[in-house]
Structure 1
Amino acid sequence: MESFVMIEPASNSGGRRPPFTGYFKLIYVCADLEKSAPAFFNAFGTHEFDTRRDVILKTPDGGEAVVDMSSAWIGALQADLVQAKSDSSGYFAAQNDRPKLHSTGRLFASTEDAEAMVSRTGGLGYAVRPLADNPEGRLFSIDSAILGHSIEGIVLPEAERERLQRLPGIGTQQSFDKGQAPFPGFYQFTYITNDFDKAKAVLCDLHGMKSFMEFTPLEVPLKDNQIGRMNCALSYVGAMEIEVMNPVDGAVQIYTDMMPESDFVIRHHHISRLFADYDSFEGRGREFAAWSHPPIADNFPGERDVSRFYYVDCREETGHYLESAIFDGDTRAWIDTIPRI
């Protein structure tokens, strides 16, 4: 691997700006970029995105794919939507008309750190394939069918880092120098599973966490204010919080509907956006409703002194649910104690 070192940049206002080390990118594939991109990015809260044509990307078989790609920041995370124009490997192939999560991109501070991840993950028996995509900084792909998506390891060349900082989207003018994640914008990536303990072990293997904060069981109001019970675990890799949820009983159909029948399964379910104030949180819900995507399971409708969340079914636009969240002071305090790397 060619050696790169990533330097956390300073914004014009003196604060840090993404991309940050750890998970920073979500890559989706689609069959028709022109058709899918506006609704895709609208679901994430931005009408602005950058589109590049005929981008050449390395594939794990050692070949190359030619793709069109639209990108935007959705907080401290970046979303890419990719349409393959030529890809004999099928790595970026879309499975149907809906966008689908293809991979999560993890940024390493140095090539040596990325190589250590390759060695560790490969030593655990997972398939790790080199990419050597030096212009984009993509170094390897963990092709894990167990998750339903790949994981790409990235060490950004300086020119690519500067290009990413110029992307439009939400949070592009924000300084991220106060405290630690979660930052306003999309911050949480949630899996569902039918085997809580096994899923935690697999996610630690593939994402590199050492531990989770656990809630067993967690009871929350869901659809029509009915209670759902689930086991829940949380951990951070950079600015992205990784959550795993194991539905137990009650009003948990919103989770089990996306979980195929299997002896053991882990599947991505939703991505969560953190709001800084109740006006924005509720306003986004009204925007979804006007878009014929009414919020599902607002846990405390109208309350303004508690932590709240609601889901929105954006499977047609993104391939998964979206969650909106806002935290009270007590919740934010315990979030700061979640394990992180």
Structure 2
Amino acid sequence: MTVDMRSFLQQIKKTNDLFTVKKGVSTKYEIAAVTEKLDESKAALFENVKGSKFKLVSNLVGSRDRFAQAIGSKKSDINQKIVKAISSAKKPRISSTAKFFENSSKDISILPIVTHFQNESGPFITSSILYTRNQEKKSQNSSFHRLMPIGKNQFSIRMVEGRDLHRSFMFAKTHGQDLPVAITVGVHPAISIACAFQAKWGKNELEIANSLMNNKLTLAKCPSTGLLVPSTAEIVMEGKILRNKTHKEWMVEMLRTYDMPRPAPVIQIEKLYFRNNPIYHDILSGYTEARLLMGMPIEAKLNSIMKKKFPQTKQVILTSGGANWLHAVVQISKTR
């Protein structure tokens, strides 16, 4: 079982599932265009991103085969592995050191943030996982949220109303406080899979990730917020979601249509950490990697529910035609 994004890249390179781009590419449209061409095919590693010292990977788990590799499973056993990880989540170990402390900055403009589509409100970080404390449950929450840069130390953040991070933000706001957060970009894909799952209120997604990783996940404490993040993350940021500031944003979503423009809360970044020779992870919204990350944990849950309620169910598949979200096919055993 690999333990970070780098070792996973080495693993898929050995299976000829990684396409390396050595030619210089722009973060404006070009990376997105190459990723689109590779959809449902190989992952892409861009070694020469124009204007950046960071390498960039996309389409990392853009197929069910790599999704299975990420959690150390056969493709046919993905759903079973995810369901088991959710039901038997394990606390990760805490490490006193972390490789992301190798470098630091306060300027987010050093990141190779990709502009994906022409009519979006700007470039977006699409692989960003946010970590915060659930003040009501006294636990930590982890979830995906897109970030659009505003200057050198702020992002707008899209939060779906009523979900965990938004509930934590509203709790802080009603108490007259900003919400401290940590952000990672570039983690082992098993962590991404766990953090894409809409777990029960108060459940720690990193414990699900640790179970998916066969108890090999280690966490490190962020200096300012005290939040725990994967110690092998490529990039970590600390900051706070401001209670009284918004900025309008919109982007292409899972159905490849544009979201409506709306005011979004703003994050003030206080510190940025990154590993030596860092690798940035980009996810192309509306394409297979994004859809699988959103849909596969739901598919696993559907399989579990359907098999309990209807024993003749053999398997449930969320189809690519339904964006791995809106349409399912159910296979059943013949009764006669």
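Tabulated values for the structure
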{"read-out": "For FRET efficiency 1/(1 + (r/R0)^6) of positions 210 and 298 (r between Cβ atoms, R0 = 25 Å, to 0.05) computed as 0.15, the structure of 1, 2 it came from", "value": "1"}
{"read-out": "Structures 1, 2, by distance in nm of label points 7 Å out along Cα→Cβ at positions 42 and 170: label with the highest value", "value": "2"}
{"read-out": "Identity of the structure behind 21.1 (criterion: mean count of other Cβ atoms within 10 Å over residues 26-33, calculated), options 1, 2", "value": "1"}
{"read-out": "Ranking 1, 2 by distance in nm of label points 7 Å out along Cα→Cβ at positions 114 and 282, the structure that comes out highest", "value": "1"}
{"read-out": "Structure (1, 2) behind the derived value 0.95 of FRET efficiency 1/(1 + (r/R0)^6) of positions 66 and 186 (r between Cβ atoms, R0 = 25 Å, to 0.05)", "value": "2"}
{"read-out": "At a computed 47 (percent of Cα pairs over 17 Å apart, for residues 162-201 alone), which of 1, 2", "value": "2"}
{"read-out": "Relative contact order in percent (Cα under 8 Å, 6 or more apart) derived as 21 - corresponding label from 1, 2", "value": "2"}
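Since every read-out is calculated from the coordinates, none of them should be taken as a lab result. Predicted model, so just to flag it, every value in this text is computed and none were measured. Cβ atoms are built from the backbone, for glycine too; each structure is taken alone.
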